[in-house]
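Rule-based calculations on the coordinates, nothing more; no lab input. Predicted, not measured: the structure shown is a model, and the values here were computed from it. Cβ atoms are built from the backbone, for glycine too; each structure is taken alone.
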Structure I
Amino acid sequence: MMTLSAAEITAWVGAFMWPFLRVGAMVFVAPIFGNTQIPMRIRLMLTIALTVAIMPAVGSVPPVDALTLEALVIAMQQVVVGLAMGLLLAMAFQTVVIAGEAVALTMGLGFASMIDPQSGQSVPVVSQFLQVVITLLFLLVGGHLMLIEMTAASFQSLPVGIEGLERSRIALMLAWATQMYAGAVLVALPAIIMLLMVNMALGVMTRAAPQMNIFSVGFPLTMLVGFILIMTLVIPSLPNRMSGIWSSAFNTMGRMLGLPG
């Protein structure tokens with residue numbers, strides 16, 4: 001009869017538990033994987049499946065008792081690494097949310113909002129439409145596979161242990177937030193400039209003909225022009241813009257994890 005020692009059981013549990021925490025934190029925050037419309041049971045099964053698939057790349061894990069303070073520190077480090085990876089990619093997706101909100105406010109659709117399934121927050125419908133488009137683009141270019149690959153590679157550059165992300169590496173992720181706002185400006189700027197010109201023209205018309213009801217004319221006109229600009233300027237520019245933003249996000253993620261360039 002085969003007998004197992006407490007050390008062997010602890011090693012087997014740790015070999016699954018530590019990667020599970022890192023992968024689970026990433027799945028909980030990362031776009032697409034962390035969609036609030038996906039049932040928690042499905043996300044849990046996905047986390048287990050990814051953990052089992054990544055386990056061969058994890059390597060050796062420290063033989064630590066799961067009920068000790070050292071195990072708690074290791075668990076927190078794995079959660080921080082997973083959250084940092086997912087949050088960095090989530091900020092890249094928030095680029096179009098910010099851009100869509102700016103366009104929606106300019107064209108008069110700032111009041112039309114709906115719940116974003118990615119974050120669970122209320123966002124303008126324009127932002128939600130743009131986010132659906134870039135989600136399809138992200139899946140088309142295989143971004144989700146790249147995220148899984150980098151998660152597996154992170155166990156080589158940041159092995160399971162008490163040592164986790166340094167403060168300087170976390171600062172890299174926080175500093176990348178400026179790229180999120182810069183990318184949103186580049187996505188929304190053409191449409192905002194054209195809508196501003198339309199509003200200026202409406203202002204001149206109101207000045208020339210004060211008896212004209214600007215609200216009955218201007219509101220439908222700005223909405224119509226806004227939709228045309230979204231389809232002709234914003235949507236065609238998204239593949240190039242988002243490719244650059246995603247490339248920058250993954251490069252920053254690699255530097256944060258200490259992966260070779």
Structure II
Amino acid sequence: MSEMFITLDHPLFDAIVLRQGAQLIHFQPKGGEPLLWSAELSTFEKGKAFRGGIPICWPWFGKMKSPSHGFARLVEWDLVKCVKEIEGIKLSFELTDSDATRVLWPYAFSAKVEMSLGKDVRMSLYIEAEKESTAAFHTYLKCQNIFDVMVLGLGDNYNDALLDAKACKSIEEVLYIKQAVDRIYTQADTKALLKEKECLISIAHNNYSDVVVWNPWQEGAKNLLDMQEDDYTKMLCIETARITTPLERKDSLHVRIEV
């Protein structure tokens with residue numbers, strides 16, 4: 001284990017976790033393809049967001065404050081448990097308020113991330129805070145070609161960030177990604193499915209209120225310094241979130257991802 005990374009080698013998978021943000025940036029079943037996408041141009045700099053894997057957005061989601069998507073992904077979490085078992089590896093990280101966090105968000109809090117890696121990926125965020133908050137597991141899923149991707153289980157209603165958060169209603173049950181998309185689905189099923197030819201990824205949400213789908217497309221990627229011109233064809237974010245119904249002062253959010 002290095003100071004910055006936690007590298008995990010298990011009979012079932014290989015994985016890499018960033019201590020900053022308690023962020024899983026790589027997960028690959030043995031003999032299989034990587035589950036998560038990470039930007040090759042993204043750098044590992046203290047206090048700078050790394051694009052890829054599963055960033056944790058908290059205590060706010062989006063650009064309502066600075067930094068965008070909160071500070072949880074920008075600070076180092078304490079690794080308090082790492083247990084290797086036949087079924088997989090379990091890690092626990094903790095974060096509490098400090099002088100630095102109180103400048104950004106003036107509330108006391110205790111946060112915990114539990115990560116269970118094995119045949120699937122399970123992540124939980126537990127919060128105790130003086131103030132309500134919003135959160136998301138900003139999951140970057142890897143795909144071979146975005147033009148072959150379809151997503152099911154999102155429901156009909158969403159707020160479109162590309163249309164000033166306008167409330168919209170889907171016409172089709174299946175979402176095909178053919179242009180930039182930045183949507184907060186407010187009545188999504190408990191499980192979303194990403195299908196790409198013979199590949200099927202299941203994203204199960206628990207104690208959630210929303211599911212976010214994001215891809216910047218070619219035009220948007222040009223404005224992101226850590227994305228290459230064709231990176232938008234290789235990824236899709238499907239995010240388990242609590243946005244329209246914020247996390248209460250003592251609350252949690254959970255996701256399970258499996259192939």
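Could you figure out which one of I, II the value 18 for relative contact order in percent (Cα under 8 Å, 6 or more apart) was computed from? Only structure II yields this read-out.
Looking at mean count of other Cβ atoms within 10 Å over residues 80-87 over structures I, II, structure I comes out largest.
Upon calculation of helix-only ellipticity at 222 nm (-39500 (n - 2.57) for each DSSP H run of 4 or more, over all residues; to 500) from the atomic coordinates, which of the structures I, II produces -25500? Working through the options, I get structure I.
For distance in nm of label points 7 Å out along Cα→Cβ at positions 24 and 184, find whichever of I, II sits highest and give me its label. Comparing I, II by distance in nm of label points 7 Å out along Cα→Cβ at positions 24 and 184, the maximum is at I.
With distance in nm of label points 7 Å out along Cα→Cβ at positions 64 and 248 computed over the structures I, II, the top value is the one for I, the highest of the group.
Between structures I, II, the greatest calculated value of distance in nm of label points 7 Å out along Cα→Cβ at positions 96 and 136 is seen in II. Here the criterion is Kirkwood radius over Cα pairs in Å, for residues 168-207 alone, and among I, II the highest value is seen for I. For the set I, II, ranking by mean count of other Cβ atoms within 10 Å over residues 48-55 places II highest. From I, II, which structure was log10 I(q)/I(0) by the Debye sum over Cα atoms at q = 0.08, 0.14, 0.15 Å⁻¹ = -0.29, -0.95, -1.11 calculated on? This figure was derived from II.
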